[in-house]
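**Q** Multiple structures follow.
FYI, it's all coordinate maths here, none of it is from the lab. Small disclaimer: the values here were computed from a predicted structure and weren't measured. Cβ atoms are built from the backbone, for glycine too; each structure is taken alone.
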Structure 1
Amino acid sequence: MNKRALKSLLKDRRALIAPETHGFTRPTGPGRRAPGLSQHQVDQLVNRAFGTYHRLESGTYPNAPVDLLRDIARLFVLNEQEWISLCRYARGEDPPGPLYDTSGNAVPAAWEDAVAAVTHPAYVTDASWNLLACNEPFHRIFATGQAPENTMRWMLIDGREQLTDWANAWAPLVMPQLQAALAQRPDDKVLRQIEKELLDDPVSRPLYEVGGASIHPDGDERPIRHAADGPGWVTMCVAQPLAAPGSRFMILIFRPGPRRSSTRPPMLQAR
């Protein structure tokens, strides 16, 4: 627990919430004049016992429950990065999921310029793997000259013929990503529909039901048939726009011909 940082974050954000917006009135006589909600008012608004919030803000509530932190974060209208900080300060760990269900649906518009500036195929998707922005080299991968609207659906359903050795090199690695995403976002209609189509398909259903650990593709190399440049391999470089948990920024480094090596290159480390 980082008591000093926790108190600073909570106290500053509590001061920004006008009591009148939640049905409280400010005292007019002698007494408290501090800005924002009082600690007791926070207890009332998150339906907790008197003194609960005081313990949290003062740093005397070790391992505060995530549901309490979430209720307070939403009351204080924290953003996703502040939500992560709150959980780290109060519990010493990252939150189990995003603060808001809509987080990951949109990324800052600057990412469109960033993607366009990349020379390799590159794109940005939201938390449902819907394509938000991509560059011309990414469009060139596809026979139609047009990138798919949803990259998860393309990897698991529509793009099987283009993804070399799909049943071994793609499906066992991508399907656990879908399962992990649904565990965190069970009400995601886009991903649920993809899952339904997989389970309705006699080819993909057995592979999907096997399950497996979700392996992040960052740095992974997989075979593909490039519509313009022929068969080859793509190395995946993955990052996440911090304002949108669940979104992803992908750079695909395509190399035609056979695989260079079956082992990953060494990790980059500062000297």
Structure 2
Amino acid sequence: MKHTVKLTLAAALFCQPVMAEQYYGFMDVSLNYLDWTDKAEDRTNPNKGGRGGAKEDFFYLELEGGAGFDWGDVYGFVDFENPTNSNDGQFSDEAFATDGFRIAAKGTFAYNLGKSNWNFYGHIYSFTESSSGFFDQNVVVGVSYDIFTDYGLWMKPFIGGHYENQGAAGSGWNGGMLGWVLGYDFQVGKQKFSITNWHETEFARDDQFRSNGTQFKLNSVGWNGAVALWWHLSNNFTGGFQYRYADHKLGTAAYHDALIYTLKYNF
């Protein structure tokens, strides 16, 4: 983990003590291609499974960064999905087009509680779709815990209350969320690799947020995440292969998954 991304860290850095010591920082930009499996496309095809909005493969650009300080850490990303596409205006004939331009962004903040490994934890995730005007914002506030080992494995589990603000369903408390991020660094010969995983499980979801516009209803528990293998080609380039998974999430009342191919440039 390695330099800082201005967009996602700016909001958190104002809380930073004047003489804070920085332990690490990183920033990268990546080109990604998400390829839904046939199973996922069938389950969301209105003429077959019909369990959610139709899924279609897409490219996206991502800006990502984070930093660790003696008081805690911050992380964030911004994704520009179908970045070369546009629409004629909100609620146009292209509304809810599967190849529409979309923005997804997330920021996390963990503040150390004394000298323990416990942190005050918070994150916000935001998704907007240009042609329909749809948006969904998720705020989680709770605690996290830092786990480090001497053999390259690290992990940060978290749990907190979940507040949602959605264009189609309104706003309010929507149960809770637990999850984690973890990573493991290793070498094969002189080549450097790492495995990472992020995961989120929503539980005790309110009926207000469980409709997805079909005859099917999302369960009160849903989860999603990704497992990735990264090959650090050089100091500046990283190639990645991710398995993306979700169950009763992303607007689909079923399990669905995808493969993501990634090339990063590390600043």
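**Q** Work out the source of -9500 here, i.e. which of 1, 2 gives that when helix-only ellipticity at 222 nm (-39500 (n - 2.57) for each DSSP H run of 4 or more, over all residues; to 500) is computed.
**A** Here the read-out was taken from 1.
**Q** With distance in nm of label points 7 Å out along Cα→Cβ at positions 23 and 111 coming out at 1.8, pick the structure among 1, 2 it was computed from.
**A** Numbers: 1: 3.8; 2: 1.8.
This figure was derived from 2.
**Q** Which one of 1, 2 has Rg and Dmax of the Cα atoms in Å, for residues 183-238 alone, as calculated from the coordinates, equal to 18.7, 53?
**A** On the way: 1: 14.8, 39; 2: 18.7, 53.
Derived from the structure labelled 2.
**Q** For Rg and Dmax of the Cα atoms in Å, the calculated result is 23.6, 80, so let me know which of 1, 2 that is. Provide the component values of the computation, followed by the final result.
**A** Values: 1: 23.6, 80; 2: 19.0, 60.
Computed on structure 1.
**Q** If distance in nm of label points 7 Å out along Cα→Cβ at positions 87 and 231 computes to 3.8, which of 1, 2 did it come from?
**A** On the way: 1: 4.3; 2: 3.8.
Value 3.8 for distance in nm of label points 7 Å out along Cα→Cβ at positions 87 and 231 corresponds to 2 out of 1, 2.
**Q** A follow-up question, please. Comparing 1, 2, where is Rg/Rh (Cα atoms, Kirkwood Rh), for residues 39-150 alone highest? Mind showing how you got there, number by number?
**A** On the way: 1: 1.21; 2: 1.12.
Largest one: structure 1.
**Q** Computing FRET efficiency 1/(1 + (r/R0)^6) of positions 47 and 215 (r between Cβ atoms, R0 = 30 Å, to 0.05) for each of 1, 2, which one ends up highest?
**A** On the way: 1: 0.15; 2: 1.00.
With respect to FRET efficiency 1/(1 + (r/R0)^6) of positions 47 and 215 (r between Cβ atoms, R0 = 30 Å, to 0.05), the highest-scoring structure among 1, 2 is 2.
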